[in-house]
1. When mean projected area of the Cα convex hull in nm², for residues 54-181 alone is compared over structures I, II, which one is greatest?
2. Between structures I, II, where is distance in nm of label points 7 Å out along Cα→Cβ at positions 6 and 30 highest?
3. When you work out distance in nm of label points 7 Å out along Cα→Cβ at positions 118 and 150 for each of the structures I, II, which one comes out largest?
4. For relative contact order in percent (Cα under 8 Å, 6 or more apart), the calculated result is 23, so let me know which of I, II that is.
5. I have -4500 for helix-only ellipticity at 222 nm (-39500 (n - 2.57) for each DSSP H run of 4 or more, over all residues; to 500), calculated from one of the structures I, II. Which structure is it?
6. Check the numbers for mean count of other Cβ atoms within 10 Å over residues 70-77 across I, II and tell me which is largest.
Structure I
Amino acid sequence: MFGVVLALLAALAYSLSTVLVRKRLDESNFFSACLVITVVGNVILWPLTLLFINLRTVNLEGVMFFVLAGLLAPGVTRLLYFKGVETVGVSVNTPVFATYPLYTSILAVLLLGETLVLENWIGIICIITGVVFIERSLAKPKTDPRKIPKKGLVFPLLATLTVAVSHIARKHGLNIYNEPLLGVALGYFISFFLYILLLTFHFSFTTQNSIFLGRDFRLFWKPGLCLSLGWLLAFHALSIEKVSVVTPIIQTEPLFILLFAYLYLKELEHLTSKLIIGTLLIVIGVMLVSIR
């Protein structure tokens, strides 16, 4: 029962982090949010990793898979995810991104030899139907004069692909070297390295200045703290409860996103009936797809 509570709290922490980012994006940009959240995560996760992991037993092959997985997610995935939040809004971006278990299941069948049962196929149908509902909900925005571009859906859709491939790579790494905390910490470190490279060679002086002067840290340190807390709660839940119980609970995150968006983002987000129905279908579908 305690594991169920921890998984529920993890979903709450994830959703609260995303909503807090959305509230501040108009004052900054998606890249600054990604960088600050990653810095906060490194500050929290690495001391725990050094405290609880015996680095003398590190398996280099497993670490290489963790690095690859981390480059894809949170690295590239986080950029695409928050760019999607910036473009189409959190209430649309999150449920579309939540479809990633569909791609993970397909890749698991193709690369790991797993099979899909009837519940998985029903879940796939629910997910596809839910995405169609969400796409239709973008057709006629009723309150925001800024029309939400359907092309913006490409960001969460690409994020689902990168996180799905990341899960496969991370699974291979854990099969070789079963240290998930180190895997997460390495993912945060390689993501930080990627963002520093992008900041140095791609983003403008204005973006660099706002980050180094601390303005963006003041805007996004709270989401970074919530996201890191979510990671820790999720891993602790998995350590004391079955994966088949914890995973579906964490995947209720889009429902909490809708709740927080309704409570705190009324001036920024508009929730339609199609969006709500689509989100519910995706959450149900993801739970069914996750059944093994």
Structure II
Amino acid sequence: MKLVSYRLRDRACVGAVVDGRVVDLAPALKDLVDAPPGSAAPDMLGLLRAGARGVDAVAAYLARIGTTVHPALADVELLAPVPRPPKIVAIGRNYADHAAETGVKPFEAPRIIAKLPSSVAAPGSVVPRPEGVAKLDYEIELAVVIGRTAKRMRRADALSAVAGYTILDDVSAREFQFDVSPPQTTFAKSMDGFGPMGPWLVTRDEIPDPQDLRLRTWVGDELVQDGNTRDMLVDVAGLIEYISRYMTLESGDVIATGTPAGVGAFRKPPRYLRPGDRLRLEISRIGVLEHGIG
């Protein structure tokens, strides 16, 4: 399934994309999921926290209804699949080619970076370039959305904690990451709008092997990144095993699994983002995330 968070007529909803239309899942979840405070309908976090019961209820609902009466995908405003994740755990230099372009040897263990939830932005959004930031950069990442509480997961069982996958652009202000002492990497990656995510969450059953996905980024018409998740230094199962050894992963948490080579800071000459740039980020079996720079 492709699960979405969206807004229609000023109402925030959780839905499923079927045949180019968006099916509101509130009727399927009304007896399982409470609406968040201030809302009349359940949200993606509620669906994820319902676990297998929620997924089964959605699948049964979709199997018995038609879709022709539901709005077209183009007629709704997509939000990030998880508009405000409980936490985002980002992984630094997790592709061998990206580590090489930065001039460092692969790390012995995953490099953990916090990306604050307030940075998340919707697909199609325009990311504002903060005043005084000239080294604005892109990083396509496979984003892993956690479906259930995971603590001390064994590698063999780790993927069972995954609800699904989406795309995240780990936008970064390189001045704060590389040009100041001490480096402020979390700050560099957590400014407003620095986490475009989407367009939807593809459930785990649709992607049985997350280590066989092609990632590509275009800035305008220029292809700037072209990699594959098989080249991760630590794969998705290994990341969940490592992180959950020290930190409880909860429903709705996002793991941003790293980016392949080609980021702007290490191109020759560097290629930083400017107002008016349009980005297209594509991961096979998931789809396309687009956004602009303002």
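Every number in this text was worked out from the coordinates using simple rules, so none of it is lab data. What you see is a predicted model; the values in this text were computed from it and never measured. Cβ atoms are built from the backbone, for glycine too; each structure is taken alone.
1. II
2. If we compare distance in nm of label points 7 Å out along Cα→Cβ at positions 6 and 30 over I, II, the biggest value is for I.
3. Max of distance in nm of label points 7 Å out along Cα→Cβ at positions 118 and 150: I.
4. Traced to structure II.
5. Value -4500 for helix-only ellipticity at 222 nm (-39500 (n - 2.57) for each DSSP H run of 4 or more, over all residues; to 500) corresponds to II out of I, II.
6. I
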